[in-house]
Every structure is written in structure tokens, then in C-alpha cells.
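Next up: the structures, one after another.
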Structure P
Amino acid sequence: MLMSCLVVDDEQAAIDTLASYIHATEDLTYKGGIIMPAEARDLLLAGNDLPDILFLDLEMKAISGAVLAEIAAGKTMIVFSTGHADFAVQSYEYGAVDYLLKPFSYERFLKAIEKCRQLKELSTNDPGFKSNSITIADSRTARNWIVQKDHIAYISAFGNYCKVFLADGTHLMPLMSLTNFYDSLKSDHFIRVHRSWAIHIKQVKDYNKDSVTLHIGPEIKVGRVYKPALKKWLQKYGKV
């Protein structure tokens, strides 16, 4: 499956490295490298002839990669590349497929490409897959998981982390607060019911003024400030 690639980085050496990796990979085409972030911003805003994969440096002097990622989100697959490991968690808030820590090898580059290839195949077979999926970086296994949002049953807070429980009974633990992860879902199928819990509409089995019982998982206490919004949400989906 042929995929086009664009590199945005304010260091020419970094562009050259990625260009060499792209040229060395049979099913990739190189659309070019952009060293000026403002030029990349204009290209992304125009939205014409965008690449399948955008390799994007996070830390650039003129315009940060995070700003460009917000523009590119949903339009192309984003792979961040940076020399700073502390940006890893932030990168997944923008739906990045992968995160490459400089300097990275060709073998590590190929792992990112394989993730992009799998995502493109899924989105080609199911056009709604990409918009309905999210990449979750599991801190326990150091692996990235592409998960359908509707496969998430509920989420619980766990210090600086959160636990994402899937419909098959397994769970992932990204290094993100519950609030940040919940906001990244951008789906009305989820709602906060407590400062430590968020649930998916499909999982609601029973409800009373003080708690929600799920098909999978525990009975969850409903926080006082969340009760009015929860009732409206349940009414919207015919659960009340």
C-alpha cells in the first residue's frame, strides 16, 4: 500500500535523515521536507494534496509542532519526531500514531510505518474507523494501541494516570489524567459521572439518583455536580 510522506522540522539534518529512510522504504513516497513551520501551517490550513503521513517535530522555534498537529488532526496520520522524551505523553493528545525519539534508527522508523500502514488499511476498509478510533500509549507495556472509541467501556482516574477499561475486559493505562483523556475522546457517547469516573452509553445497565450500574465493571457512584448532565444524557439516548 503506497503512502506519501511529508517532513516538517526546523533542522535540515533531521529532514535529511527522514528523507533517506523514506526513500529506502519501498511503499513510501517522499513529498518533501519543510524547514519553515509557517509554510507547513499554510499548507495544512489549505488542506490540499496532504500526505498520508506527516512527520512532525514537536519543538520548533517559530511555531510549535503542537500547533501544527491541532491543524493536521483528522486530516493526515501524524508521527512526531523530537529529541525530548518528556513530550511523549503530550503527543498522543493530538492523535499521533507514533512518537520517534531522536536519534532513531531505520528499524524504529519502520515500526512507526507499520502502525501507519495498519491504520490506513483499517480506515480504507472502514471509512469511519479513523474518526472513531484513538491511539492509547499503554505505560505498562510501552506499546501504542489503536482502539475504537466504542470499544471503551469506562475510564477511571489513577493518580497521574488513568485506567481505560475495554469491552473485552482488558485495560490500558496511559500516562494521562482522566480529564485529559476524556477530553481527547471528543465523543458524546462518553460522560463524566464523578471526578474519578467516565462511562460509555452502551455500558449503562441501570441507573438511580446516586449510582450507575454498568454491563461490564463496577457500580459507580454519581457525583452531585454531575447528576443534572447525566440525567439529560441518559434521556437523550433513551436510557431514562
Structure Q
Amino acid sequence: MLNVHKLGFSVGGFELQDISLRVEPREYFVLMGATGSGKSLLIKSVCGLLRSKTGRIMIDGRDVTDLPPRLRSVGYVPQDSCLMPHLNVLRNVTFALEVAGKSKATAANEIKHVVDSLGIESLLDRSPVNLSGGERQKVALARALASKPKLLLLDEPVSALDEPTRREICAVLYRVQREFGVATIHVCHSRQEAAAVHDRLGVMSQGRLVQAGTLDELTENPADQAVRRLLCPPISETI
């Protein structure tokens, strides 16, 4: 579903260097790394918010390297959710569909399955300002899924939540990803969080993707100290 080939670019004095990554259809891929390792920069490049200097990005067999974000068929959930405070929840979720020219009624009908799956029907008339952290992330996820993307990008989606809510939202993310079957990259730096949702995972360090594979592969044979610090000793499969 996603094929990143020898991607590279620089932001200030930081460089992403020669990154190649494959994410398969319906796969839940977790991208890990210490703060400043480049994982958020990588997914911003994949969704088109940052333009790469070198390399290619293919989504579902289509070269999207030079396309704007709206043409990449990517759903993106930033860390702070970025909901629009002047719109209610319903209008936040349907916003991209309305921008694409669909009527409010048509857009509301098309998001019904997503709304029901995430259990946010009771929130639709409310302002995002009055939502809890967990509710905001559910709404942000609904907005990302509303346009039926081929790839879902989650940038530290539970890092700002308390522990009970983090557990709840991780369970929601895993269930919804399986239900909708959308290939997903989930950025985090928590090994417990990764264990709760992943099919495979990759570890970034200093702008490079140093290793990718299953949790067992990386914990049993870490490629370097960055992988060892994040994943060893072996961890529980649940959080």
C-alpha cells in the first residue's frame, strides 16, 4: 500500500537520510523512535505537508511524491487533533467532504458508519472546545476516515492522554483499523503502546530507519543500541 524509496530531505540542521519503507495493505505499522529521531517528519512527508528532496513515495501503486496532500488519499491525525473550534463536531468530520463539493446532507450520510463505529453520535452538535482528550481524538480519527483514505497516519495519537484514556483509545484504534481495513502508520515512542496495536514496527534513530520487523524479531535481534533502548527487555503484549 505504501512504498517509500530512498526518501531524503532536511529541515534546519536535521536530515532524513535515504529512508525506504513498505507498509502492506491492511497492515498496522508502528513507527517508533526517541524524541527528535525524525518519525513525525517522515509521516508529514508521506502525507505531503513536507516536500522531500530526494526519493519517491508510492501509495497504492501511484506515485504521489509531487502531489499536494488533498490528492494523496491519506488520512492524517496530528498529535493535537487540530479540530476547528468554530465548527461543531459534525462539521469538523464532514469538512473535507464538503470542500470536495458534497452537500451537507450527503456528507452527513456518508460519515454515518464512521460515527457509529466510533460511538460519537452524541457529540455531533457539540463544540470541540468542550470535549475531553479522548473524545477529541475519536473525532479527529472520524474526520481522517471520512474520505475513505487508502492510508491512515497517526502522529502520537495518545501521547497527551492520561493512562486509562490512552488504553481506551489504543483499543479503539486497533478495532477501527481492523474494521475499516486501512493501512496505518502509528507514530509513538512507547513500547507498551506499540505492543497494543502493531502488526509490524520500525525504529528510527537520527533521521534513519534503522530496523523494521515484528516485535519478536526486533526484541530478539536488535540492530543497534537505539532499538535495544526502546524495546528490550521483551515487553507484555498488552497495556
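If distance in nm of label points 7 Å out along Cα→Cβ at positions 10 and 66 is calculated from each of P, Q, which structure is the one that comes out at 1.5?
P
For distance in nm of label points 7 Å out along Cα→Cβ at positions 2 and 82, which structure out of P, Q has the highest calculated value?
P
Out of P, Q, which one gives 24 for percent of Cα pairs over 34 Å apart as computed from the coordinates?
The value was obtained from structure P.
If P(r) over Cα pairs in 5 Å bins from 0, in percent, for residues 106-193 alone computes to 3, 13, 23, 24, 19, 13, 6, 1, 0, 0, which of P, Q did it come from?
Of the options listed, only P reproduces it.
Have a look at P, Q and say which one yields 20, 15, 7 for semi-axes √(5λ) of the Cα gyration tensor in Å, for residues 162-209 alone, as calculated.
Label of the originating structure: Q.
A value of 17.5 was computed for mean count of other Cβ atoms within 10 Å over residues 186-193; which of P, Q is the source structure?
Label of the source structure: P.
Matching task: 10 is the computed value of relative contact order in percent (Cα under 8 Å, 6 or more apart). Pick the structure from P, Q.
Traced to structure P.
Throughout, read-outs are computed from the coordinates displayed, never taken from laboratory work. Only a predicted model underlies this, so the values are computations on that prediction, with no experimental measurement involved. Cβ atoms are built from the backbone, for glycine too; each structure is taken alone.
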